[in-house]
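I've put the structures underneath this note.
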Structure I
Amino acid sequence: MRTYGQFCPVARTSELLAERWTPIIIRNLLTGCRTFTEIRQGAPGIPTALLTKRLDTLERHGIVEREHGPEPAGRVDGPISLSSRGERFRGT
């Protein structure tokens, strides 16, 4: 991920949310997509590996929550949803 190299909250948030495809992924979750396949279908053209990477990043930052299978595979088996932090994008 490219960074602005600043500690400003706006710059730090932009580093996360301005990545290509991230706003589309969040939109898909806001509109009811709950599985990897549904999210991918709502973002035609996104490579599977890139969607995985973006979801990993969003999960690491507390925006999405996913259910992982048993180790060592750690495959995502369950639904993908916005966390309480991610739900803030819904607005009022």
Structure II
Amino acid sequence: MLAETPLEVIADFYPTFSELDEYQAFEVLSRIPSAVIGGEDDLFTPVTHTDRILERLPDTDARRLPHCGHLGIIEQAEVCNEVLDRLVKRAGHYD
């Protein structure tokens, strides 16, 4: 899917992603069930971003997916579904 996306479209989003800083949201996210999934071979959102998120959300359900790029939910659907199933169960018990 990404291979068929014109480079101009990807380039138009790059400045936005490189300048995006939403770290203030972690205060709220730390109070609710969450999950973080990162592909170790992701060229668009490097797994180092996953690591930084986990530093700020140490109690989250986290998975680093080996041999996986940016589309983990397609590349490793079973693993992603397991993480999401656990998240839904935890969220259902949230007060």
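Consider the structures I, II: one of them gives -14000 for helix-only ellipticity at 222 nm (-39500 (n - 2.57) for each DSSP H run of 4 or more, over all residues; to 500) as calculated from the coordinates. Say which.
Answer for the origin of the read-out: II.
For which of the structures I, II does the calculation of mean count of other Cβ atoms within 10 Å over residues 26-33 return 15.9?
I
Computing relative contact order in percent (Cα under 8 Å, 6 or more apart) for each of I, II, which one ends up highest?
II
Check the numbers for distance in nm of label points 7 Å out along Cα→Cβ at positions 66 and 82 across I, II and tell me which is largest.
Across I, II, distance in nm of label points 7 Å out along Cα→Cβ at positions 66 and 82 peaks for I.
A short reminder: the numbers here are calculations on the coordinates, not readings from a lab. Predicted model only: the values in this text are computed from it and were never measured. Cβ atoms are built from the backbone, for glycine too; each structure is taken alone.
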